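Listed after this line are the structures, all set down as structure tokens.
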Structure 1
Amino acid sequence: MSFYPPPNASFTPAQPLLTLIRPAFDRLRALVKATSSGAKSARECLKLPVINPTQLPWSPLATAELDWQASTPISRSSGDIYFSVDDGLAESDYVFIEGNQLRQRWPVLEPNEQFVIAEIGLGTALNACLTIATWLEHRPPGSQLHYIGLERAPLRPNDMQRALHQWPQLRAVLASLIARWPDPLAGCHRRYFDDWGVTLDLWWGDAEQILSDLASHATPWVDAWYLDGFAPAKEPGPWGTEIFTSMAALSRTDATCSTFTAASAVRRGLTTAGFKMHKRPGYGRKREALWGTLDKPPKRSPSLTPWDLNPTPQATASAIVVGAGLAGAHIAQALARRGVLVTVLEAATIAGEGSGNLQGVTYTRLSHQHNPLTDFSLAAFSYATDYHRSLMHSDLLALGTDIGLGGYIQLHERDNTLTHLEQVLCRAPELARVLSASEIAAITGLQPRCDGIHYLRGGWLDPRALCRALLDHPLITVKAHCGVISLSRRDDQWLASSPADPQLAKAPAAVLATARQATQQAELAWLPLTSIRGQTTHVPATDALAGLRIPVCDEGYLPPARNGTHCIGASFGPGDAQTDEREEEHAHNIEMMRRALPNLELIPPSEGWRGHVALRCNSSDYLPVAGMVPRINDFNQRYAALANDRKRLIDAAAPLYPGLAVLTSLGSRGLTAAPLAAERVVDQLLGTPPCLPRYLQRAISPARFAERALKRGEAL
């Protein structure tokens, strides 16, 4: 237990001391208040909250600092080794694979059954690599492994390579993990390895907070636990009571756990949490180790009002997705990946409307402090850039035609935010770096108006090609040109109909992914969305732009040429629902580029500028709307007490339309936001482990508007 600022906090002139120490004072005040009212203990009074770093200074996490004994890494902070100097691989197999009886449990899994392992102390990823390699030997057809790894100080990829290269049997798995290793950014980083039947969720941050956050969903997911932190005497953090309690809350019936230690405090803590613990001979020079099974998990009181949770998720064999743009295509792909048969219904054409631009940019925007918009944007960027690259490596996107890599340049005036980022981005050298105007000019061949940031991941994409790639799946059927589509609920099924066809499709689950048109569905008529007109301009390739290899972004964006044309943009017209092409908006787009790149001369073609017009959709907070659809009248009644007490915890399940979800409000960032938002929708719909911390889930939930309205005393 510590009152110090988090390890990723750093002091700069742009960060007042108060912003760093306020969380400590808040926790101390809670402790004083609780103990004065007769609470039993400081630990009970001071349980760590679920993750929510809003208003704390933003920084990447510090990666692990290591010393070495031959190929064995040693933590510089604790002095403890990461694995046995004798044979770390054999130790890992004995303690965790055998300790959880995985070779006996996996072969009896049912087709499409998912087995979930959670590891506290991912370290070098030795256990993860060994587990995946063993899974590939014993995996029954159709089953899935979901591996959740927690780590406070992630290793650098070159350190992982040095530590694990000594075991040839792990090299193929290790190489695949290293190629997609995420930056040291707090939160969840999901990676799919479809050929292996493996989903890998890497959670960077404090284990106690992460597990408390996951446990707040009140859903048991985990079948087996690896407890692999440093020795309890050297680093007590991963061995606390709250961690054991969260483990029990997250465990399925008969879940197992194993660890190298036999410390009595660990055994007592796990026993108190509800595990039946046993001793077994230790590996090598260690006398004993522990393993156990869940016996009787204690009841856990909710930490938050569950207005954002789906209390009755259901596995489903089929689903309807309305909309075949970026939102609908990503939803369909996320469902199909989980074995769901999907029917995609489109009123007009695939990738029409806002998904019909020639080019777009995967885009994020860093800030000097955490807030939901920045944090979701960065999490989505991390997921999307890896996801798009994996599609390219699977030959579903063609480099240079459908996708361009190398990142992008974001122009940024010199200010306190840029100064702060310049100081902290050294912790994530593969994510971004601050550049001077002259350095930008050397990279792009164009003189910018100011300094900026080179985001090293991502680049540009053809949204139409992306939609086609996502929808090209044996479990996905697309029906285009359906006209106006509506949904109705009959006999526990959602029925999709149009004026021309009263029975387009039916399924137990349905997702609306139709931008602002989603509000035409009666169940979502209350959703506060705004249409935004956007017009791009198509600029023919010129000698002046021949050296441009990555996009340059300022107020607008300028990507490299694709098939002889640069698609630049875009205009921004809130509330304007007209789709006529306008000369003045082309002039606006050209002027944005001239301001960003003062020496750039763009001469209009003889026939004048041409482009693409579409309507985008945004919410008032510019975040996506992604999740289950609440029954608004029942929601208002169930949580009416929030009008009088904004902080009241109401332990009542959210009233939802069964099997109905929505994904909309992607605005101009669909390429970046859609992949992760779609993951969260499908996780919530089917009840699989979440890919976002809960404060971000609440930030994008459709119900957030209803909850905020109640707190204002203005029910929707």
Structure 2
Amino acid sequence: MEYFKKEIEVAGKKFIVESGKLAKQANGSCTVRIGGTEILAAVVAGKEPKEGIDFMPLTVDYREKMYAAGKIPGGFFKREAKPRDNEILVSRLIDRSIRPLFPEYWRNDTLIAVWALAYDGQNDTEMAALLGVSVALWISNLPFTTPIAGVRIGLVDGNFIVNPTKDEQKISDLDLIVSGTKDALTMVEAGANELSESKMLEALNLAKQNVAAICAIEQEFPSKEKIVVPAPDYNAEMKAEIEAEAAPKAEHGVTIKDKEERENFWDCFKKEIQAKLAQKYPDQEAAIDDILEGIYYEKARELVLSKKIRTDGRTVEEIRQITCEIDVLPRVHGSALFTRGQTQALATVTLGAPADMQTMDEMGGEYKERFLLHYNFPGFATGEARGDRGTSRREIGHGNLARRALRYVLPKEEDFGYTIRIVSDILESNGSSSMASVCGGSLALFDAGVPVKSAVAGIAMGLIQEGGNYVILSDIMGMEDHLGDMDFKVAGTRNGITALQMDIKTTGLTTEILAQALDQARRGRFFILDQMDLVLAAPKARLSEFAPRMEVFMIPVKKIGELIGPGGKNIKKIQEENEVKIDIDETGKVFISGLNAKGVEDALEEVKVFMAEPEVNKIYKAKIVKLMNFGAFAEILPGKEGLIHISQISDKRVAKVEDVLKEGDEVMVKLLKIDEQGRLDLSMKAAQKKS
């Protein structure tokens, strides 16, 4: 592997790319450094193609070494274990960026490993990883001949920032990640604070310019001779025979509206052809299947491009029938069932206390996450006999997209202290289940009474393009996703976009097509929002009777320890007596939650009493805690005791304190004074005169 070290400058920041030093037995490898952040990317491919598969066997593993940030991993074993969600999401970013650029018939096992070796807390590993993977592939012998790059775009105070730091990302109204080649985009991920379509398009164009500049420099790097991947050489006579019989069948099959009926028709026809040609063309089952699928694919695309007719009979902008229901499950805090065509999502909302927040042990530091969204896709949703064997990478990716779409409309934590968990269970799927999760999740939040800013809806767009002829499709179903050139998901409110995800298979995606797709998606989103509003147009005024009640109270930071008490004595007592849960954050904010509203109110009053300061000349109901020869000590507030001198017990002479008082007695006292040492002088005699 030839050694080289190059610098690439992007928006004033330098990426240092070095190869030929580490991981030299891989097909290709390099390190990329930006500031104090550095990644290693290595690519390896099997020497022979895998038999009997019709896809590219690509595995991308992005892993964050905790030593990169000077941390020891948490947990019992103190070592990196299974990938965290963020690592899976970055792996998916890389996969979706590069997969379309490999030859269609590349069937060799391909592994891409990316390690975060150093992290400075400010510069992204993601952008370095995208660049590193591209360079490692470009300099290798793998059939990857078009370099890619990625940039992140932020928006702070109305100004775009290219590759913002972590601090800038925290205050940004946009988190846009774009990858692409010198000529076209290949992948887009975005979360936005209700950004307009025009502003999003402006950000995409800025990203495209920076990506193109990086890719042009990459092409100057040395590269090995590439493996040639030939297209299958089918028997010409067999192909012609199949095409003659299959073309009219495919033309009919792609117009069958019902998914199951359509798939059964085509599966039966393929079996007939296989049986008919088995003797004449032995050992050609895979080739026959490939030819048949190619014919079906072309006929479906042709139907849309030439006649503007879709498989299920809809027009290009028509959205499938939508039905919405709320309050579909008893006892849950909020629930909604969103059905669009043959895609159905059951969304539920659960509200919890601050203690229910998820602790995120990330390379960049530990933090608490108050908003969780979990997406589940069981086998029965598509009629598959597949059991649940854990959360897939796809489920994590789809859940993250839906979460990003909804997080911008949530109330601020100081206004609504609950931990919020949404679960989207997909019960049926024929395309765009992540967008159904957005719609269902929004309705479930409304049903739960969470005071969100506005409703959010999502729609999946598609593109079919041949040369200058193209058609943009609204609300694509599964088949259209497979045969199309773009999968473009947009979620947002009536005010703007909150999330965007795009995967592109074509190089002809112009700014004009992108602008048209965004505008068409906006119209579709508004239509879906109208349907949702018919069921519930605003959050319910009250929380579910089954949701915990919560009160929030601020106390001075210096009094946190006093409220907690020695060994947690005070706070445990309040919790047990009132059947509540109390959480205190580092700012002094006290969250009191429980299922019983009265218990929460009583606990709040006790906390207020705990935090109260003694006031001179005020009369208190006190409890005698200790008798002495010279008087008695009494507690007027939790943890606040004072002395009732024997002379202050009564107007009459008291010979012995125990003649009048005993421990546990409750008496009325007046606070006479607080001396310089904070000691309290109390008087029963003065309190009696006052009364």
Structure 3
Amino acid sequence: MNRRLVDTFLFNAGAHPEKACVCCGDAVLDYGDVAGQVLACANALRERFDIRRGDNVVMSAVSSPDYVIAFLAVQYLGAVTIPVDKLVKPDALGKLVEYVNPKLVLAGGSCGYSGDRVASLRETVRGAGSGRISSAPAEMADPDVAEMLFTTGTTGTPKAVMLANGGIREITRNTIAGIGMRADDVVLIPLPLNHSVGMRVLRSVLTLGATAVLQDGFAFAKELEVNIVKHGCTGLVCVPTSIEVLRQQMQSKFAEVLGRLRYIELGAGSLSIPMKRKIVEELPGTIVYNTWGSSETGGAIFLNVTEHQDKLGSLGKPVNGVEFAVLRPDGTFGPAGDPASAGRMSLKGGMRMSGYYNLPDETSNALRGEWLVTNDLAYSDSDGFIYMLGRADDIINVGGEKVAPVEVENIAIGFEGVRECACIGVADPLTGQAPVLFYATEGGDFSESDFKAFVAQKAERHQVPRCYVRVDSLPRNRMSKLDRKALRRMWEDSAAGEASSRNAAIEAILTRKSIRDFADEAISKEDLETIVKCGIHAPSAHNMQTWRFTVITNADVIARLKDILARKAKSYKTVCYGFNNPSAVILVTNDRRNRNAAQDCACAAENMMLAAHSLGLGSVWNNAISYMQEDEEVRQVLEAVGVPAQHLPWLLLLMGHRTTADLKSPQRREDVIKWVV
């Protein structure tokens, strides 16, 4: 039956009044208790404040039974509930009030906001009295708008998302179906109740006649443990960062406590793939879900993480009744089967919002016919699983190549010791934009050079971050979502931007080390061209620039050089190394008439090795050939590759993609420095 939420709740209260409805700390209110207080509060709101059908009521979303009662009471009267963060500052609340023009503000105790339309939420609820409900009262007709949730979206300006009763019903059905919630579930909700995740889970609990356990955030893991054990919780909804914090705080008790749950729903963000695997492994008896949703749609895409280990990079699949498409550049809607055809994710279904309150332009931009268009770039695979590349305005344009931050982040988080990371695009004079990676580590020994090499080996060239910035933690908002705007501010504040760019060369010098073992993977011609370009920009005596750089990628020529040097090294009293699978060799020669040939070649070689390191490649300097400058076999090779007859070989640079088994950096001597002041 298409009842309003409050009518379904009252029906459940009449059917099983003794069943626990809302628990908070030591307080346990059954459905009969809550229903009686809801009706009493509704009468008080109507008599004291003349709240009627369609009136806007702003209310402080405190995690307590008082909020649940007031919320249902306002809904019962057919008025519009507008929950706001319980920690909102008075000035910010004043702006929100000016925007939605409520008839009443039910403020929390610490709100600090005053006015002629303000009343205490707690006093209003508790001063209304209570009673017991014997049967469900008659149902009211659906109002056009039942609830409004604030969202800032990408503009940073709060917008009120309007939800009609029909939309709320569909959001509730989607959540119940997507998670498999049951009437006998006891669900712990430690999330803000002004946010769409917390609200849709609370609505689902009340619709099913299940039990909600309210907790004010994740500040203390002990409180979560107490609530799970005391109330016999079977479900938990939380944000991904919170599950990681709980895991760190609880240590060995993590599996023991959370293993009591039938399921865990992770919403409002995405858990990293390695962490998803760890959670599933540590909680074999608990089903883990990841949900994608928004204030405009509620939870619409669900992934059973436990069941679909092969789809951990996806958001999941739309629940029945929700259709997925992308908005194409030509304004039409259709499928997208790969990243190249990704477009703005669009969803169709009864769960979508009615629009943004008093914002017709923003509404028309988001609602296109039957479709709700998001700002997320996405595509789906052949099995119907949806993958997100990131927000459309977060995509990085590197010289015409599109880089999705999430793809870089998924690679970087796979390096052992990286706790969290985030990629943003910054201005670059050569490519327009360049990726920058912020990252935080688990602690202990951490090799940034190995980390960079790991990313460079697995990422496409245009995806490799231009700069890496190590931070203690990533900035997040109250819902623990990553705050990319804060990262951009950090970069622009020069501590990350100017300083990191200015010190990039120093960082490359201090972290480069010789690599003698290479992976079986070719270096791109573009990378080789960049490396050699850095060579010709090295200083040379009197700016003569008589050097020559011969880039050899022919395996037969490389093998011939290796054979000659290895056979003759002992007789020339030198050693040969670095030929363990290099994909490119740069032969550095110079005119024999140049008295500074060796020094010039050394400067150029250093430039090229630093360039290779900055691109995530490995290199080593082999100067055995300098001992064999006039050797007949060496001269034959030089002639074969086109080196001028008057040139002498000074060194070889052997390069390739690094393997994971790199050498440790040698200890640097400090006693070679002498200051004369």
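Derivation of every value follows stated rules applied to the coordinates shown; laboratory data play no part. Quick caveat: nothing in here was measured; it's all calculated off a predicted structure. Cβ atoms are built from the backbone, for glycine too; each structure is taken alone.
Compare Kirkwood radius over Cα pairs in Å across structures 1, 2, 3 and report the one with the greatest value.
Greatest value across 1, 2, 3: structure 2.
If mean count of other Cβ atoms within 10 Å over residues 65-72 computes to 12.5, which of 1, 2, 3 did it come from?
Only structure 1 yields this read-out.
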